[in-house]
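K.L.:
Before anything else, here is the set of structures, which you'll find just below.
Computed from the coordinates by the stated procedures, all read-outs in this text should not be read as laboratory data. Keep in mind that what you see is a predicted model, and the values were worked out from it rather than measured. Cβ atoms are built from the backbone, for glycine too; each structure is taken alone.
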Structure P
Amino acid sequence: MKDSRPKLAFFDSGVGGISILDEVMGKVSPCDVVYVADSAKYPYGSLPESEIIFRVTRIAADLHKIFPFDCFVVACNTASTVVLPSLRSLFPHSIVGVVPAIKPAAELTKTGVMGLLATPGTVVRPYTDELVATFASQKKVLRLGSTKLVDIAEKKMRTGMVDLSEMEVELKPFLEQPELDVVVLACTHFPLLEAEIRTVLGTKVTLISSGQAVAQRVLTLLGAKNLHTDARLSTITYISTSDSGSHENVRTYLSKWGTVNSKIDSFGL
């Protein structure tokens, strides 16, 4: 009998996409999951667009040969801003990207001052400019690009430790804006630091991300394949493209959703 369990693939340069995986797994039936972390080229924020497109499309195509996914989630804001058209030309009905939650943030702000917290690459992409022009042209949008916060999120996932003083330094431009009342977490790593960001910025600032919207899109793609039962019986394979250190904490974290194994695969890159 053919296995009818949904097959989901998640992709990021590191562990940030796990924040998206959590949102999705909270809403789907038991499924087979592959999570690919392109750690060989982490972080993506400073990579040329052409290299991001080449690597993500190559990995998706090679993965599909051995794991014919129903849905491939580009759980990385930086990659989503450049690679989605190329991926959709290969897999027209299977690709889900992450869009910075600029529209809901613009609707939510009461002061008209909102922040966009992302990687240095994402804050300057034309795609981001278009979103701001379309949905927040009448708002003051403060853009802050940080690679350091991505590193802090990676460290938290692997060691459980966060230095709040480092975060205060990174978030200082936002702390200097008293009217700021909404911040878009436009990097999938940053929801992993939501509690710490909230501690630094204070309760007057609302944090908003794209995880729930992505989860809803995945549910739509799965359709009848999703039975809306407990996903904690899933199987998860965590793949890193380099031997970037111990993955034990990552495996432990993911084990709440089912059986987890991990391996290293460079996908010939």
Structure Q
Amino acid sequence: MYCTKCRMLTQGPRCTFCGSDSLREPATGDLCYLTQKPPIWAKAMEDLLEEEGIFYEKENLLGAALALSVGPLLEQVSFFVPYQHLERAREIDRCFFGGGAVLEPEATVLPAQSEIRFAQEADVPAILGFIRALAAYEEMEDEVVATEELLREWLFERRAAEVLLALEDGVPVGFALFFGNFSTFLGRGGIYLEDLFVRPSYRGRGYGSALLRRLAKIAVERGCGRLEWSCLDWNRPSIDFYLSRGAQPMEDWTVYRLTGDRLLAMAQEG
């Protein structure tokens, strides 16, 4: 079905992206959402569509609340193409921008009986389950040494980090684990998002975006200067998702880390 309000293709009696019930069968000439690109990629998208002879419209949109209120002010460019050219335009997008499956924006209306809340000590088993599931997705299961006891100590006794849970019908379906950091240039604290994960069967329902929006709200309420996180270079679906939310890659930075014996060795120097 075609939503005449947000111009997305959707299913069901209401649009899963904007919640509107103004739906009908798509028709030739209907401008349909194609993709959203940061400005650095938008010009390339324009050139590709023009070379193919595909008419398009674009809208310049500010990124998500986290980009507007917390991070750099990034503009996002949404592209719309006629329904009859949508599949070809998607092929072009996938070919030149590294996408596998078609990545559409998450739903903005969460399912009924869903909520985002802070984790409690009783949620430790669920948190550990998410950590292990994320490690499996990243093919790093062997590196997980966390236990329920360690999480209980560091999250709820030492308060070293905080956790948001996404729940549907009372069942945890996603989580975000974060903690405070500090920017000397900004002269104020920030929030570092260590992990964000939604179970595969619940993706596309808006939980990832909802967790990021709640984190942005928390950062703004606490007077933080930014919200930041890291992502594996090969994780293209997550990278595309973060870019669509207005996040900016820090391409000139490299993360360095000391762990295990190397950490102990440095601590014992001198």
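K.L.:
Which structure, out of P, Q, was mean count of other Cβ atoms within 10 Å over residues 85-92 calculated from, if the result is 17.0?
P.N.:
This figure was derived from Q.
K.L.:
Determine which structure produced the value 37, 22, 17 for semi-axes √(5λ) of the Cα gyration tensor in Å, calculated from the coordinates; the candidates are P, Q.
P.N.:
Q
K.L.:
Right, something else. Rank structures P, Q by relative contact order in percent (Cα under 8 Å, 6 or more apart) and report only the one at the top, that is, the highest.
P.N.:
P
K.L.:
Of the structures labelled P, Q, which one yields -12000 when helix-only ellipticity at 222 nm (-39500 (n - 2.57) for each DSSP H run of 4 or more, over all residues; to 500) is computed from its coordinates?
P.N.:
Comparing all candidates, it corresponds to P.
K.L.:
To which of P, Q does the computed value 3.6 (distance in nm of label points 7 Å out along Cα→Cβ at positions 133 and 253) belong?
P.N.:
P
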